[in-house]
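A.B. asks: What follows is a set of structures for review.
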Structure I
Amino acid sequence: MGQMLKRLTAAFLLVLTLSPAFAQKQGGVLRVTHRDNPPSASIHEEATISTDMPFMAVYNNLVVFAPDAKQNRLEAVVPELATAWKYTDDDRTLTFTLRDGVKWHDGKPFTAEDVKCTWDMVTGKVEGKMRKNPRKTWWFNIKDVATNGPLEVIFHLDEPQPSLLVMLAGGFSPVYPCHVPANQMRTHPIGTGPFKFVEFKQNESIRLERNPDYWKPGRPYLDGIEYSIIPNRATMVLALEAGKFDLTLTGELTPELVKDVQAQVPAMQCLVQPSNTQGNLLINRDKPPFDNAAIRRAMVLSIDRKAFSDILSRGVYNVGGAMLAPPEGLWGWSKAFMETVPGYGADVEKSREEGRRIMKELGYGPDKMLPLKVTTRNIPDYRDASVVLIDHLKSVYIQGELEPLDTSVWYARLLKKDYSVGMNVQGTGIDDPDVMFFENYTCNSERNYTGYCSPELEKLFHQQSKMKDVEARRALVWQIDRTLQEDGARPIVYQAQGGTCWWPAVKGLHLAVNSIYNHWRFDDVWLDR
């Protein structure tokens, strides 16, 4: 009996040693670098990783992508505030069963009414609560949201939509509390998430602390998270290498900077991967002379996409259309298809010659350049791309001048369409055509910065959205993307890849290969120090 007890004890100790559940350490504050001042803390009102990454940990969604899923896709969607869901009525009704006993950070209970309030707000059924609603067009298919008691919520849809669960799982789709006014969510957000908001010092820092009443037992492991705003990228890298920070803002480092960091600190963990952000040319179609389609075409013909990739990333950035290129992307063109799309060929000089011919017919030439300001966001990725763009535009007799703007001013100017030409580096929260097309190219979207409008193409947006056959849907998506590029709707110049670095003490961190926006709950992250 004594020998048996010893064996059982030894086996139990071995399980304790090998089981990951017993490896995590409680405590510590995760120190993260940040690049600029977030416009606000309200995820539903913003459209930047600068807000999404630091504040996603304050909230929860109905569903999320599994934290360890390397690719965000429908098959990776798992429960969060919802415990189960089912489709009925030929997939036009989606019913969620909600988690019981969840509390908001101020102690009030979470109920189905909060879910209804959130989607009544973002769909525009309740007006006046939000200053901005950049993703209103995501929810075009939601006819109504109803409740059945405190723990059941029903989404009634106009048509079947396979991508709805995917959009609900993204970092830009948290549930907001009914009882907290929208203006407070911008400055002091209340959520149900693993971390509670402490303070946001403009241009300095953001602090979160552990939520002791989090509904996941034993989570989060961290005592808190602190973001320090360091606009200068070189200063940020030096501070990271010196050990003052544990983690960088995701995707913030260029591929070359990642090499430098790992050369200086071989132990540093770094990952360079597609961010699902695209460098795109914005041309305001309502501002003369850019209301002239010929000038817009000449500008597009000046672009050398391979040169952008070579200069900005030593050839790491991908060339593609609106949808993220495979294999990381689920909906992007194949290489063979891309070669059939005008403007994506190898003979850039031939394209530029056509651009010069167009401009000469309009009265421009080497002695009479068209002057313009290239407006952009005042952070390195945007500025660097703008400098390359200005150089390319010279090849078709266009003389550009850089106009960098602070983040909050940049987004305000875009929403008001108060610009002529812009160099944008825009992220797509979810790798899905419904997100890309309805957010950026529908006639009435806040994020349709160029004013492109094609009712005929919008019919195809709706057609692909209903399709359950993935291959058939992909074929239609490719054709839509081709038309958008041919029309110069918002020419895609490159598909960015970004580097994220963290010290080995940071454990439990997972990044997806097809979005930077959806894995920042931090409830599984812990510090081994």
Structure II
Amino acid sequence: MPQDVVTPLHLIDATPITCDALAALVRSDTRFAFSEAALQRLRADREVVQRHIDSGEPVYGLNTGLGGNLAYRIDASEVESFQVQVIVGRMIGMGPPLPLDVVRAAQLARVIGFARGGTGVSLEAAQAAMQLLDRGVTPVVPMFGSIGAGDLGLSAHLAAPVIGQGEAFFQGQRYPGAAALQAAGLQPVRLQAKDGLGLINASPVTAGYAALVASDLAELLLVAAAVAALADEGYAANLSVFDPRIAAARPAGAQVAAAALFRALLAGSSLYAAPPRSIQDALSFRTMAQLFGATHAALAMLSDAVECEINGISDSPLVLAAEGEMLSSPNFHPPMIALAFDSMAIALTHLATASVQRVIKLQNPALSGLPRYLSPLGGASVGFNAMQKTAAALHAEIRLKATPASLDAVVVSDTVEDHATHALLCVRKLDEQMRLLRHLVAIEALVAAQALDLRGPLTLGFGTQVVFDAVRSAVAPLQSDRPCGPDAMAAQDALFTDKVVGQLRAAVSVGMASYTLRGV
């Protein structure tokens, strides 16, 4: 890094953070430190913990065993070894490691929890966890091991390098925990009472991963809406369905805002200058505002659930510094995240169904008025017909991912843990579904762009022009049969970029202004 480049420093405090802000921080080279106010909260909480230690009063996880071992009292001589035992005995994760940005998001979510107060961890343990994040030491956290009743089993892997256990990545290399600390110039921390449980008893893996997915989802929905609008233009659809008076007549979900979004994306289109080709189109074209409006309403619920988790306090026992109390708390249970992500998976399936139908209808000359399969050759040319199978296969995969993950739970831990949300599975499942939907959206964009080339010269909307240009920067129009799968992947790579998302946001802003000036 050049000498004159100053790495930004982010002070971790109790200030609420959004999903987008968390995603931006963990995907940057930002350095981290606790604010002085956060350090004061940590000290105040620790004083409460120490008073309870001195009193000998039984407090869950402080001087008692955990789960089925609740009745066991921890002797003073066992306190330090028990803290290590709490972590290493719960390193139960299996499978491939979670992506590095997911783990960094989990690290940030956990240290934000420390900064807000309520955990009771020692200042040394909190600082050690924060320093891993600050120095770029990223624990190896396996994919499987959380049932969504807190993330203890995976949080243990997240915390293990703090004490020189587990594994971690540092500067592209995978090390044993102690070696990773040494490479980063850090030392293992000596845990004190409450530290073991305080480091792991929350849902940071779920919360951090969910924040990244929520941020990525907002961008996916913007690109998907712009591609759907491009399909409108390729189909020469009737755009009167986006009339604000229609949306306001039954303003379900966020359909008023969705209709405004489509008007902005299509602002300037020559379709507005001529009578519509059809009085009424198929539902996959007519109900875009309703479908995207419902999905954006689901996104709002999802984002609220995630941001509540990140900015809330989910530790148990919960330290209440002002009252001097420590209370057993069930706030580690995140059913709202599970329900929100399962609901979103269903919503995305509705978008996928409509997308597949538009891909098919654009290729039907009786419906689109364009050459069969959008092939300029005609005859036996396959054009984009074979890609309908890929679209259908993707739709089947997307629909499979809509199966709710939060409905089932196996009773564990001597029947004490008899309910689970499987929130992390809900998050991961949606992330996988989004990858599939990007493929499908790319196919729709490829087909819509071909339809526009065949339909003849048109003036596109502000947003649809962005999508068309992105596709054509990567893929030439189809002149004769060729492999369309690689074309679709190239279109996907061109569409889902920060540049295109930024251009679409700018286009929407211009489109909104245009409609404001027109009094609509």
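A.B. asks: If FRET efficiency 1/(1 + (r/R0)^6) of positions 237 and 293 (r between Cβ atoms, R0 = 35 Å, to 0.05) comes out at 0.20 when worked out from the coordinates, which of I, II was used? Before the final figure, lay out each step's value.
C.D. replies: Values: I: 0.20; II: 1.00.
Traced to structure I.
A.B. asks: In terms of mean count of other Cβ atoms within 10 Å over residues 37-44, which of structures I, II is highest?
C.D. replies: Details: I: 22.2; II: 17.6.
The maximum falls on structure I.
A.B. asks: By the measure relative contact order in percent (Cα under 8 Å, 6 or more apart), tell me the structure among I, II with the highest figure.
C.D. replies: Numbers: I: 23; II: 17.
Going through I, II one by one, relative contact order in percent (Cα under 8 Å, 6 or more apart) peaks for structure I.
A.B. asks: Another question about this same structure. 14.1 is what came out when mean count of other Cβ atoms within 10 Å over residues 125-132 was calculated for one structure; which of I, II is it?
C.D. replies: On the way: I: 14.1; II: 24.1.
It must be structure I, since only it matches.
A.B. asks: Still on this structure, I have one more. I, II: which one has mean count of other Cβ atoms within 10 Å over residues 173-180, as calculated, at 17.5? Don't jump to the answer; show the numbers that get you there.
C.D. replies: On the way: I: 21.9; II: 17.5.
This value belongs to structure II.
A.B. asks: Figure out for me which of the structures I, II the number 5.8 belongs to, where distance in nm of label points 7 Å out along Cα→Cβ at positions 29 and 469 was derived from the coordinates.
C.D. replies: Numbers: I: 5.8; II: 3.0.
Among I, II, the structure yielding 5.8 for distance in nm of label points 7 Å out along Cα→Cβ at positions 29 and 469 is I.
A.B. asks: Taking distance in nm of label points 7 Å out along Cα→Cβ at positions 181 and 509 from the coordinates of each of I, II, which one would give 4.7? Numbers along the way, then the final one.
C.D. replies: On the way: I: 3.8; II: 4.7.
It traces back to II.
A.B. asks: For which of the structures I, II does the calculation of mean count of other Cβ atoms within 10 Å over residues 333-340 return 22.5?
C.D. replies: Details: I: 13.9; II: 22.5.
Clearly, the read-out refers to II.
A.B. asks: -9000 is what came out when helix-only ellipticity at 222 nm (-39500 (n - 2.57) for each DSSP H run of 4 or more, over all residues; to 500) was calculated for one structure; which of I, II is it?
C.D. replies: Details: I: -9000; II: -18000.
This figure was derived from I.
A.B. asks: For distance in nm of label points 7 Å out along Cα→Cβ at positions 109 and 325, find whichever of I, II sits highest and give me its label.
C.D. replies: On the way: I: 5.3; II: 2.8.
Answer by largest value of distance in nm of label points 7 Å out along Cα→Cβ at positions 109 and 325: I.
Taken together, the values in this text are just the output of simple stated rules run on the coordinates, not laboratory data. Since the model is a prediction, treat every value here as computed from it, not as a measurement. Cβ atoms are built from the backbone, for glycine too; each structure is taken alone.
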